[in-house]
Structure I
Amino acid sequence: MADASTPLKRTPFHAQHLAAGAKMVPFAGFEMPIQYPTGITAEHHAVRTGCGIFDVSHMGEFIITGPQAIPFVTYVTSNDVAALADGQVHYSAILTEQGTFVDDCLVYRYAADHLMMVVNGSNKDKDLAHISRFLGGFDCTLTDVSDDIGLLAVQGPQAHAILQALTPAALDDIKYYWFTETTVAGVPMTLSRTGYTGEDGFELYHDVAHSARLWEALMATGRITPTALGCRDSLRLEMGMALYGNDIDDTITPLEAGLGWLVKMKKGDFVGRAALEAQKAAGVPRKLVGFTFTEKAIPRHGYPVFVDGAPSGVVMSGIMSPSVGCGLGTAYVPTAHAAPGKTLEVEIRGKRVVGTITTFPFWTQGTVKR
């Protein structure tokens, strides 16, 4: 991760952000837009009701090729790569030997000997060093192509119709968490039906040489709102999607984070397996829960949390939700207290505010979950 003395990197869309009046901030070693002049709430609603475009080129991409590409990625991630079909994607975890998160990631299967891992930008170098430790036992090649790839996320209920007019691909045939190799506005790319907003949408992986042309073609439709990191966070949190560095990190296991479905024990050995088996046998001590406020207050990251009067860590993620219309957040509580309907308290400026534990997601197809 970059420190204060390291110059910030820029994505291939930096000039476009400035031209659109974006407020730029340091993020994952890059200078990134946090919001545009319309503001975070307006951008959030644009994605929920229409279509927004996110520059997520800070993400890291690793290409794995060779006859043992699948066994290698199966070993260094928790999900079952062999279960993927060509053209399919899944969500997974990169784990330490202690069973905690090095990162969360996506795995794309192009062919039996060709995979792509997509990782968080702030963790890219750490992830690469970690998985490279295990490469020697497998007949495959690992290549970091992050600097060569531009990535846009086009998200919202109108994304399908807008993109269909710009691509020969039959978007109806691309199911959720599947992808195809095609063109959009004449730009070659991997087009996947994935995203981090809870809305329908697509992610566009392309050569940075074509980034400016692609942005111009998409914005020329007149139907897409530039959207940035601020609303990306509120959109993902309303859906209960984890954020590395907030909800998950190298002190937390998938079993604690409610992401046990990412762990496929039956596939055989993988990094962190023994530790997770031991934790499962001993009993998972804490669970990540979502909670909502009825009182008008915002549970911000780092605020102290209490269960039955005893400290229970801090708020992991928290916002005043534009869609749900109340303060909501996530926290770790003792497993015995993790049931919906139970309460916790969040200390905000010396006052404890009661939150009610609920299930994820907070927001479902326009229906508020309180």
Structure II
Amino acid sequence: MKKLKLAFSLNLLPMLIIIKNIEVGNPFVEKYYSDFFYLFISEKLRLMTGWISIPIGDLLYLFMIISLIYFIFFGIKSNKNILLNLGSSAFVFIFLFYVLWGLNYKRIPIKDHLEISGDFEKSELITFTENIIDTINKKHVFLFKNDSVRPINKYSFKQNVEISKNNFDKLEEKIPIIKSDYKNISVKKSLFSLPLTYMGFSGYINPFTNEANINYKIPSTSLIFVINHEIAHQLGIASEKDANFISYLMLISSDDEYLKYCGLSYALRLCLNELSKFDYEKYKYLLQRINKGIIKDFVEINKFWKNYEGKIEEVSKKSYDIYLKQNNIQSGIKNYNESISLILKYKFQANE
């Protein structure tokens, strides 16, 4: 056992160097890992974990945290092979992470699959924002009968998950990167929802169990987008930008009118945020054209996250930023908001 631990420890750094130097867009990873091995193993993991409502991945992380605390406070004095144990444990953890999910960071990005290139123009952003305001205003009144009523999510958590699953039947025709039916649902309420809230996260995929663990404390109108985002991760979309784009497409392609509204709402918030950087006067003008009920929802969502801002979020976001950059996402945590370019270019290229 000691020789095995030594071998793992000595190979930790070489393994990290090899993984770091695998370029994004690697066709071998795409064909043999993401489109073959990963689809098989992820489906089997969800088969094993999806039947029980308790998030197994949360319990696994809790066990790991308790074990680490025990080792730090009690194990160091009695253990002469500290570095050996830490090194071998880190090797196994990182190896399993990349084998079970993490190599998807190296696959071909969605923009290359869809042949989307170039940056969007300011005029494209304004035109799209104006169109989406007209569309979402009508959808809002249709669903909630009054332009001043704040939108509500009338579905239960289970219904949100079930409706989201049904969206994938159509999506494969639009997005070639989606290669598999979404079988064996494994989307759960996270036991760590309160800590996740303080950390500033709405959910996460557990790479070791392939569960999508959702922060159920977030505003209900944000819930459906987060569920679809995490399902995209389950299907092997690692980039946050690409997962947001997939979630957006899933929602606006849905037969359910509320899900369509949620997709439009996400895109509108993204567009407004981007427009405020380019043309603040135009941003203020367009803001006045949006139904009051929609604005109320945006304000409440912002208030929710403001209430939990602090050092915990700051450290968490910084750590995740480093993690993303380590996995060749050069923009780090900003990657979340970069789906705007995919949405705009996909829309305009589709209209050409």
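Quick note: the coordinates plus some simple rules give every number you see, no bench work behind them. What you are looking at is a predicted structure, and each value in this text was computed from that prediction instead of being measured. Cβ atoms are built from the backbone, for glycine too; each structure is taken alone.
Tell me which of I, II gives 2.8 when you compute distance in nm of label points 7 Å out along Cα→Cβ at positions 259 and 339. Derived from the structure labelled I.
For which of the structures I, II does the calculation of mean count of other Cβ atoms within 10 Å over residues 251-258 return 21.1? Working through the options, I get structure I. Of structures I, II, which gives -5000 when helix-only ellipticity at 222 nm (-39500 (n - 2.57) for each DSSP H run of 4 or more, over all residues; to 500) is computed from the coordinates? The structure behind it is I.
Work out the source of 18.5 here, i.e. which of I, II gives that when mean count of other Cβ atoms within 10 Å over residues 283-290 is computed. For mean count of other Cβ atoms within 10 Å over residues 283-290, the value 18.5 is produced by structure I.
Looking across I, II, the calculation of FRET efficiency 1/(1 + (r/R0)^6) of positions 139 and 315 (r between Cβ atoms, R0 = 35 Å, to 0.05) that yields 0.35 traces back to II. If distance in nm of label points 7 Å out along Cα→Cβ at positions 107 and 123 comes out at 3.7 when worked out from the coordinates, which of I, II was used? Structure of origin is II. Largest in distance in nm of label points 7 Å out along Cα→Cβ at positions 131 and 195 among the labelled structures I, II is structure II. In this comparison of I, II, the computed figure 24 for relative contact order in percent (Cα under 8 Å, 6 or more apart) is attributed to II.
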